[in-house]
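> Next up, some structures in structure tokens.
Just so it is clear, none of the values below were taken in a lab; they were calculated from the coordinates. Just so we're clear, the structure is a prediction, and the values are computed from it rather than from any experiment. Cβ atoms are built from the backbone, for glycine too; each structure is taken alone.
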Structure I
Amino acid sequence: MNLIAASDLRARLGSVRLLDARPDAMAYASGHFPGALHADLNRHLSTACDPDHDPTRGGRHPLPPLARFAAQVGAWGIGPHTEVVVYDASGGGNAAARLWWMLRALGHERVLVLDGGFQAALEAGLTLTVEVPSLTPTAPYPADSWHLPLVDAEAVEILRRDPSRSLLDVRAAERWRGDTEPFDPVAGHIPGSLNLAWNENLRPDGRFKAPELLREQYLALLGNTPANRLAVHCGSGVTACHTLLALEVAGFSGAALYVGSWSEWCRSGRERSPAPKPGP
């Protein structure tokens, strides 16, 4: 089980470690659910705030060093037996699913994403507070490696040419086509990649589609490619985790994350589609 309904969370408040993964720290400060700590995408879930951050190496949101994240998890009071629930205000896409993936990759199994996120919890009657909870930090989470599959640009260069493997880009279709690019200096996509936007995992109300519908969706897209022959990316390795979560909900485990994603690839000088227009 990877998702929790807002009604179930309401009944379990106080017995779980709640993490608010909305990227806006001011939103957290203005009101969050009781007991929630803020997990900042740029400071806690990536190295985007590091003074030497360079998006040509790992993209806009590279993973932090394992030891740093393990220490942060301990600072949140999370140990191997802690029940964790994470939420955001984007149906899990920014950045609850990223935090879910990182905790799972650290080796922590007891983590759930709030289905429908912030809005669903409000509809279920959860109230907001501005109080930052006190907690007792624990030792760094015991981990010696990332336990979920990762690929880098070199591996993507190989797998995109392998007909037995698939590369999935979960950005919006207009970004994949190269019609627009609001975040990175170059528009387009990695040649050979498939495209299905991450928010296609959600119903109109912001909750995940039923497992059987997700399964049908990804079988239609991927055909005979098994999950362990699939790599998923997006712009900077954040919403890709939403699709990795959806694949888990659908019963497909083992897909890899390309963290650097388009934000790294487009700065690397590697081949891209559509191809650059020749100069005059």
Structure II
Amino acid sequence: MIVLKKYKEAIIRFICGTGLITLLVLAWEMAASGGWKYANIFPPPSKFIKQLSNDGFKVGLGAQAASVQTSIISSILRVLTGLFIGLISAFLFGFFVQSNIWLKRFLMPLIRVLAPVAPIAWIPMALVLFGIGNQTAVFIVFMGVFFTLSIAVVRAIEIIPENLVNSAKTLGASKFQIWYKVIFPSILPNVFTILRLNFIAAWMAVLAAEMTGLQDGLGAIIMTGRNLFNNEMILMGMVLIGVVGFLFDSILKYIQDKFLWWDKKSRQ
């Protein structure tokens, strides 16, 4: 019964969301066909999709043109790499800091100072260190999630009920087993929720990094459209960014619901 109710709610949400988007697109198309004066600035989907088809689903000039599929995959891989490195690093840092009170006293203030710095602010430094390329984009994503995730890991460890750790010690668990079988499963749902929230920041960060001169990626589509004064290309890039970002977040939510089943509070 609970499963049926869950699927029913999911179907209702899908219908409502899809219906609203469809209505907005239809209104957009009707306004453009009716002589809307801003139609050149905000061309409707039918116009930029037609242009994309005429260009062979490629964006750019000559040999430097990249396919839309390549751009989508490139952006996703950069975000995934940055998120994975940031998540693993945050866990290692959190465990390291929690192992000694003095480490925590010295390092956590620094982390809290750096956490509010926007990922985009790291772009000039990244360009100096790595130049224009994938490393810069991955670095920006990493810097955008590492500090917040580190704070989340440390905080999640702090609020673990003492009775869980004491029970493990009573049953003869080693220090490693306590960290691996008690602490890590306890904090993972909360940290993964923070990861989902930080994905939006990471997604925007990698798009900004791709605008620095990369030949592929969704951010590069926006930049190419701007350089060519092509509003159709800019709008197409914006739509792709929204759709791919939504699908990516939906996948993260599915992973959260499917594999972090022991903590229902993590399901948002």
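> Have a look at I, II and say which one yields 0.95 for FRET efficiency 1/(1 + (r/R0)^6) of positions 76 and 220 (r between Cβ atoms, R0 = 25 Å, to 0.05), as calculated.
Details: I: 0.05; II: 0.95.
This figure was derived from II.
> Could you tell me which structure in I, II was used to calculate distance in nm of label points 7 Å out along Cα→Cβ at positions 84 and 156 as 2.5?
The correct label is I.
> For which of I, II does mean count of other Cβ atoms within 10 Å over residues 12-19, calculated from the coordinates, equal 10.1?
Working: I: 16.8; II: 10.1.
Working through the options, I get structure II.
> Of structures I, II, which gives -25000 when helix-only ellipticity at 222 nm (-39500 (n - 2.57) for each DSSP H run of 4 or more, over all residues; to 500) is computed from the coordinates? Could the numbers behind the result be given before it?
Numbers: I: -8000; II: -25000.
Going through each structure in turn, the value belongs to II.
> Of the structures I, II, report the one carrying the highest value of distance in nm of label points 7 Å out along Cα→Cβ at positions 148 and 252.
I
> Here's another thing I want to ask about it. Cα extents along the principal axes in Å computed as 61, 44, 35: which structure among I, II?
Numbers: I: 61, 44, 35; II: 74, 56, 29.
Derived from I, not from the others.
> Can you rank I, II by distance in nm of label points 7 Å out along Cα→Cβ at positions 116 and 188 and just name the one with the largest value?
Details: I: 4.3; II: 3.4.
Across I, II, distance in nm of label points 7 Å out along Cα→Cβ at positions 116 and 188 peaks for I.
> Could I ask something else about it? If distance in nm of label points 7 Å out along Cα→Cβ at positions 212 and 244 comes out at 1.8 when worked out from the coordinates, which of I, II was used?
Source structure: II.
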